[in-house]
Structures are given as C-alpha cells and as structure tokens.
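See the structures that follow.
Bear in mind that the values in this text are calculations on the coordinates, not laboratory data. Just so it is clear, the structure is predicted and the values come from calculations on it, not from any experiment. Cβ atoms are built from the backbone, for glycine too; each structure is taken alone.
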Structure P
C-alpha cells in the first residue's frame, strides 16, 4: 500500500510529463494517479484517457481537468462532451459531460432521453431541452414526479394549456406550485382560473400565486355571475367583506366559499354556523376551522352520522373519554375515525394503549380492529392480542408490531446508555411468544413469532426440528441476526463489558469482533498483494468487516475491468464481461459494472 500523503506531495516536484504519465498509468494508488493527471498538460493524452481509461474515477478526473483548464478547441471539447454524454458507461461521467455540454447540442440531449437514461442524468438532460413538445409530454405523462418537475422548471416550458393541465391534474403539490409560478401575467392567470374545471384548485391557486387580486375582485364583484363570484371569493383577502358574505348572502354556495377562504377566521361566526347552519358543505368548512373542542364534541353528539363533517370533527378532538365512547358507537366509519384519532394521539403519549387493546378484542370490523392494533406499542398488550384473537390478519399485525429484542441488552449493564434499542421483559411475554412460535397451528403466525424470539435454545430447536421449511428459515435468519449488534460495535470498552456478562456463545462472538477490529487494517494492507480472483470474491462477499469487503471489491474491480473503453467490443472482452455479469458469486456491484460496460 502507498503512503498517499507523501507520494502525492512528491509529485509536485516532478516536471517531466513522461514520468507523470508513467505514474498515472502504472501506480497502484488511484489517489496518486488522480494527482498525477492534475499535473499533466498534454491535451491529447488527457482526451485519450478520458475516453478510454478503464477506471470511471480516472475518466471523471481527466474530464474535470479538461473542463477546469479549458483544454482543446471549442469543437474538440464539444465532440468529447457529446461522446461521453452518449456513450460513457458511468453515469457520473455522463452527468459531468452533460452539465458542461452547450445547450445547442439538442440532438445529443434528445438521443440520451430516447436511450432511456435515468436519475440525475435524465433530469440534467431535461433541464437543457428546448423542444416544447418533448417538455409537454414529460411534464404531463412521466410517472416520475421529479422528471415532471424538471420539465415544468425548464425555461422553455411556457405552454399555458400544459401548465393548466399540470395545476389541475398533477398528483404532486410542489409540481402544481411550480406550474402556478410559471403563469406569466395576470391576464393569463385570470383566464385560467375562470375555467369551471379549476374550481377544486382555487384555494391552492390563491395560496400559491404571487398576483394580488383583492382590489380587482372587490371592484367587479357585484357584476359577476355566480361562478365568477365563487372564483372571486377565493382571491379576496378582505375579512370584513368575507364576513358580510357569510352573514348576509342568501346563496349557500357563495357563503361556503367565503367560509373556506383562508382569510376568514372569525371564530364567533364559525361557532354560530356549527350550531345553526344546515348546509353540509358550509358546516364542513366551519368544523375544519373552529378551535373550540367543546363545540366540536357537542356537534358530534347531536349529529351522530357517518358523514364527512362529523368525521372531520372527530379528527380534531383530543378528549380521551369521548373518543373511547365513539369507538363503541353503531357506525363502523365513526368507530374507525375515532380509533385513527386515538392512534395519532397515541404516537406521542401512549395513553390510549389499554383502550385500543380493549377495542381490538371486541371490535367486529376488521379494518377498525387492525387500525387499533397498529397504534398499540405495549408489548404485553400485543402478545395478548396475538394469543387471543381468532382473526389471522389481526394476530399477524399484533406480532409485527412487537419490536425485536436486542440480544446484547441482556449483557450490558443497565446504567449504560447505548443507542442499541430497548429490551423486552417479562417471563409471561416470552412464554407466550415461545408457545406461539412452537405450537400455533398457522405457519405464517409461527414464522412471524419466530422472527421476534430472542432465546437461542428455542431458536435452535425450531431451526433443527420444525416441520415447516419457512419457519426453519425464519429461525436461522433470527439466529444470525442475534449477533449482528455485536458485529456493529467498534468500542472495545463496550465489547469487554458484554464479554464479562455474557455466556459462552456471546463471549465467542465478542472475542471474534475484538480480534476483527484489531486486525482489519492489517488485512486491508494484505489485499494489495492478493491477485487471486476467488479469494477476493470470498472476501468481498463474506468478510465480517465492511472496510475489508470494500477494499476487496475495489481490488476485484481493478483486476477485472482493466480494459480500455475502445477495446470493450473485442470478442474476448465481451465474453469476459458477460461471464462476470451473469456469475452470482461476484458482488452485485461488480456484476452491475460488468453489465454496464457491455452497453
């Protein structure tokens, strides 16, 4: 292994470009190679390496050098950037080339899009497209919201009909917001919002536009027809005018729009509407905005129906006893909404666990029962449900909610504060979980229970003797995971504490981890001398240490892909890459790289 710092420092003293080129081509350290190319001024050499060096890191470095130092004529640079954008097997090199390619190269950008590129490169290409038809197609029909966003934000996206369709139909709120910001003038905006199809988007448009229409609509309001007044009431910000409409207008559609306006905030009027108004749409908007929980509770008590207004009111209530009462009412929709509300509140204080547990035991509707179970956090409540419910889906959900115990928690002193999760206590809990895993009649239930076990002797028994292959696999997987936390610890003091408190199996795992920590640097240094492909494959896939795996994979890459890009099409290289890409004994990233080099 090289001493990177000293080698790179010594390069500054070399003035002979032939020596620098030799270092770039033959040194074993990629860091040294990159530093050497920074000192090379031979344009033809850098262009050739940028096009043909087998290492994507080095091609990227050479391209950066060419761009930063402006090496070559405009035509030469354009040809290089075009070729790399279209043909380089590495996405990062293609992205860098594309970013620096002149916007006039529309044929290149269109070809890249047609070839099916993805991710950052696709977004970069879209930002440079000038063809409005292509942009319209991407903005309206791409399944990727980020691709649609790039098309919307492209400076050439100015088609008002397309922008209107995006505002009306795009599923992503930020995309709709950006499209709204592209409307060029007030006239175009007014023309768009007066279309009846835009009614559902008016509140959002009023919030997102930078145009101000309050004075305009106040001045023309009396001369507008009903729908035009509906539009106007979404853009008027004068609260006293909105209050006057709510109190004195006879058209309930107009009153509803005024109540829904974000600038209407009069709580006294809202409360009065809830108590006295009969229009469900107005009531829904009033309930959505009122702050007095007692008013909401009274409204629900007096209007116990499964309509959108009652459900909206329930979604704002925090009173525990009232929500508990609602969970026993005759309407399953109301019970579900009450349970969902308790679930949301339970996220922060867990006060509803016992209530939700009782609901889950008695609830006849499956969706309500599952919703209650999903919100429960207490382990004992969950294992009780898994043991006593008859519905399979509900039992599975209860088991899935149980957090897995970390084995090493049993061996770390309680006064240590380690970010490795909490432990599950309780002899009764473990006994019930063991019983479900060992004896339940349903294979899926036993499999899920097995995945939560923490007792090695029970897992060993299942892994050896269980009649179900799926359950045995779950036991083996859980046995393997029991030791994962130990393998992730790099603090020897913590490992020594676990060792002192552990049983024989734990002591052996800790000892292996300590030895691994103390030797991985030496093992990494040894990898530079290993040229055997099978040895490196085994290390890259199976070594316990992340850094050793990475180093072995890097060495594999340098051995397997030391092919100039202009030689990739040679039959022997195609055969070699094909074998690598289809050989699942190689790490996945190596196989992917071989596949990408095949084109």
Structure Q
C-alpha cells in the first residue's frame, strides 16, 4: 500500500471522526435543549419536562392563600413512640415530628414529581445532571433565630449519610461530595452522570443545625426537642402517650409561595391508642377530629351513629391518582423454607381473596395485581415491543411467564370452597419436594412445613385466620403472632421473621428509593426496606435503568418490566387496594375547593371554621 493511499485514508478517517464528533455534540445539545431549568437558576425543577409553576408563582393551586389561622387539630395514632429524631434507625419516632424541620425544596401534590424552593431560593442543575447547586435564602432561620448556612446543609448531608437511618446511606450513595461555593450557596457533585432523580433527591434533604448537634450523639434516641426551622415546634409531650406541636407565629417562610395558606392550625396534637377499636370509640366520643379509615368493616358498619346521621361527622371518599403500591403477605426469602419459587407460588393458592373480600370487607376492595397498582406504571397485558426489547437480554434468567403470560393472582368463586386452588398448591409443593405424611406437609428429611406470620396490629386477623385454615388443610403448621410496635420495628429492622404483612409504597415517579426496596446490596442491610431479601442481578439492573431513565416514557416502560419480574417471582401474596381515601371528620373545618391528585393535605391545607367549630363544641358539651 502506497504512502499516498495511506495518507488519503488517514485524512478520510479524521474527517469521519470530526463529523461524528460534531453529530454527537449536536445530539447532546438537542437532548438538553428542552431542559432550560437544568442550565439556569430556577425556583422549581421537575423530574421530566418542565415544572407546572413558574418562578413567579404565588401559591399552589390546591391551597387557599387566605386561609385563616387558629384552633387545634387533634389526631390519633396507634402504638407508642420513644424518640423525637425521625432520621435514625433506633427508636420509634413521634407522629408529626417532621413538621419541626424543613427541606431545601418542597414537592407539590398536583404533579408527578416537581419541587420548589423552600430553604433554597433557587436550584441549578448541570445539563448532564452531574451536579446540582442550591442558593439558600438569606432570610432562612432556625427557631432560635440563627441563620441557615451552607455549613448546616453540608453537615445535614454528612450526618444523615454517616449516622442516619440506613435509608439515607442508600439515597446518597451516588453523591461524591458537598461543598460551599458561595456565601449562601452549596453544591453537590455526583459520582456519575444521567441520574435524573438525584438533583430532586438532594432537594428533599432535611435541614439540621450543625451548632445544635455539636457534642450530641445523632444516632441515639432522644426526647429532647431538636432545633429545626419548620412551621411547628414541639410544645408538650407525655412520652409514648401524647405529643403536641405549636405553630411558629413568626415562621420565616410563612409568606413564601410554598408556605402561603398552609400550616393553619395553632396547635396539632397526637394522642396514642392501644388499638384501632379503642381509637374509633375515641373518635365518636369527640376525643380527636379527623380519621383516615383503613378498615372496610368499620367503614361499612361502624359509622351508623347519631353524629354521622345529624351531619356533625362527615364521612366521605376522596379519589386520588396515587399508586396504591403492593400490600400483601410478605415472604422472607432469607428463610430456607421460602427460597423455592414454587413454594411461594403454592401458598398464594391458599389465600381466598374473593371470599374474604365479600365476607370481611363487604366487597369494598379490588385485588392488587401490580407493585405499582392504580397507576400507569402497573404492567398490564403482555409486554409491549419496548418492554420485550428491554427484557430479551434477561431471557433464561427470569421466569418465562414474564414473556408469555399476563400476571393474575389466583381467583376463586367466593363460595369459600377453595378445593381446586388447594389441589394446585399441593401439586406445586410436591414438585418442590414436599409431601403429606400423617396429615403434615413434610420434606425428604422429615422436616414439617411450619412458619409464623408476625404483625403489630390485630387489624388483619380477620383476613389472616381463613388463610391459616387453608394452610392447615395443606398440612402446613402456620400461626399468627401479634407484637407491640417497638418489637415489630426491631423484627423488621433485623429481618427476624418468616412472613409478615407488609406494604411497599410507591410514588408516581419511582427512582432511587427502588434500590432500598429490591437491590441485592440492601438484602442484608439492617433497617432497609428490602424485607423480602431480593437478591437478583436482573432486578438490580432494571432498578439501575429506572434510576437513569431519560424521560417519562422510558420510566414507564422500565417500571412495567420491573413489575413483571417481581410479580412472577411470587415474593408476596397480594392483598387488595382502594383508589381513594376514606375519611371521617367532625364538621369543623374549612378546606380548599381543589383536592390534589397525589396526596391528602389535611394538616397543612385545611383550617378551623370558627362557626362550625363552635357548633361541634356545643354539641359535644351537651352530650358529656
């Protein structure tokens, strides 16, 4: 080959390379041309696309900016508490204590995932999402009057990462460093590019006082009120029994767009009850004002009272568009008993949802069929072309049904005769090496199939007992154990259970929190939400893809694929859901005309109507 030919080819190679580089540069410019908020300081940021509210917005649409202040809101909780620090693994934090603190930004409840400046005046995001910086409001103050500084923000990040709940370690693991970049500015640099959610995650950072925590053990439980900067401060406590919060009258953020018209009650009080039955009686006796009803039987039968009939108590359902997530009987796959997928599938046939829904819940519920139920994120039908393209590399590593069959949990006719499903269960258990011997399900080594369901409330006992009876018909020795709240927390943190009743909540824009729910790295990390003990490289890979989804369409596709893989591994026996909030309240409130799609904003958007409240007080006084 002549030198001239070689030179000409080298020249052509360089031209092609220059053209490719130019095309790549143009592509990058196009990819980020639609995200102006990622290049210029802005009051708001959205996960995908543009935030709904502009830089000059005055208040959220679902808020009454002229809502009056005053009065007391009384609420109820079940169980107990022993700590005022909600950010650590130890202890049970008091209800409502989050109101003492603020975050850099605050989410709206009428968008899938957008945030607006709170302690931060503005946010700037790198075009490739490799960093995010926040300019703090100079007027931002802690309750003792001291200013919120970049040093406080950096301290908050580092103390939560190093000594906070393990959840934060997972949440912040891709943050390489936090640094002060100006008198009122702080910057977070990430270990990699393209994590679309991470800038918003940093906006959720709780703001803690470096000075307050100096010389204190952050990881220890405490009943000493913690210095914050939020709309409320701790007022009075009776440890484990009651806690009340007082509105900060001169709260520095009350006239900000995110604060206007919110946090209207002068005080908010939580009383703790030992169980749901006593709590319901307390509500009808006028001991507290608002109740979110979670029990279908109560909703159907228990509100037939004079106060409801006379209109003194309002009973209503408020529709929402939130993912219902997954509630169900959760297998702890760390237990050898539940490692076989066929065993987990088999036990699902012993749960007769149709009969229990009719008998126990008066037909109130629908069966959960997705980890993202009640949303567009739920997998339905067979995989789409985009899903198949995503899933094909995993063929042979995931159940084949992911590709061929739409997931549905077992169905019965609701008669209570579950014989056909129990036969299917026996076949699967036989395939997994279990056989009936003298009425007991036994393996080849003579071990009896035996396990325990643990829970912290008797609320689900009416659903669990029929399930236990069907398991007994299979020769399985299963029992239910109810423990107190603190013990339940310890058992879950240590993964010390066979089966439990768990809830895997989801947002409309899932992202980094999915690692805590499903990743292999979290399977043995105490306090993580991976209760199941999922250790699956395919799930790890899908979660990583989900976190780096470049747009909403890709995020939905990846959620569908992840949903199918989780469902067909039978990690839970799905329960049920309802696409609305069932609420009851004494008719003493004013509320905005608009209810947000993605949340229930009772404590921060409602207010006391003095005329209505006086009527209720007079009635309750007469009936004492």
Exercise. From which structure (P, Q) was distance in nm of label points 7 Å out along Cα→Cβ at positions 450 and 514 calculated, if the value obtained is 3.4?
Worked result: P
For this session: Assuming 14.6 is mean count of other Cβ atoms within 10 Å over residues 306-313 as calculated from a single structure, say which of P, Q it is.
Result: Q
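helix-only ellipticity at 222 nm (-39500 (n - 2.57) for each DSSP H run of 4 or more, over all residues; to 500) was computed and gave -8500; which structure, P, Q, did it come from? Display every interim value, and only then the final one.
Numbers: P: -20500; Q: -8500.
Structure Q accounts for this read-out.
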For this session: Consider the structures P, Q: one of them gives 19 for relative contact order in percent (Cα under 8 Å, 6 or more apart) as calculated from the coordinates. Say which.
Result: Q
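Which structure, out of P, Q, was percent of Cα pairs over 28 Å apart, for residues 42-321 alone derived from, given a value of 56?
Working: P: 56; Q: 44.
This figure was derived from P.
Using semi-axes √(5λ) of the Cα gyration tensor in Å as the calculated read-out, with 56, 46, 20 as its value, let me know the right label among P, Q.
Numbers: P: 56, 46, 20; Q: 41, 39, 23.
Computed on structure P.
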Exercise. Which structure, out of P, Q, was distance in nm of label points 7 Å out along Cα→Cβ at positions 146 and 522 derived from, given a value of 4.4?
Worked result: P
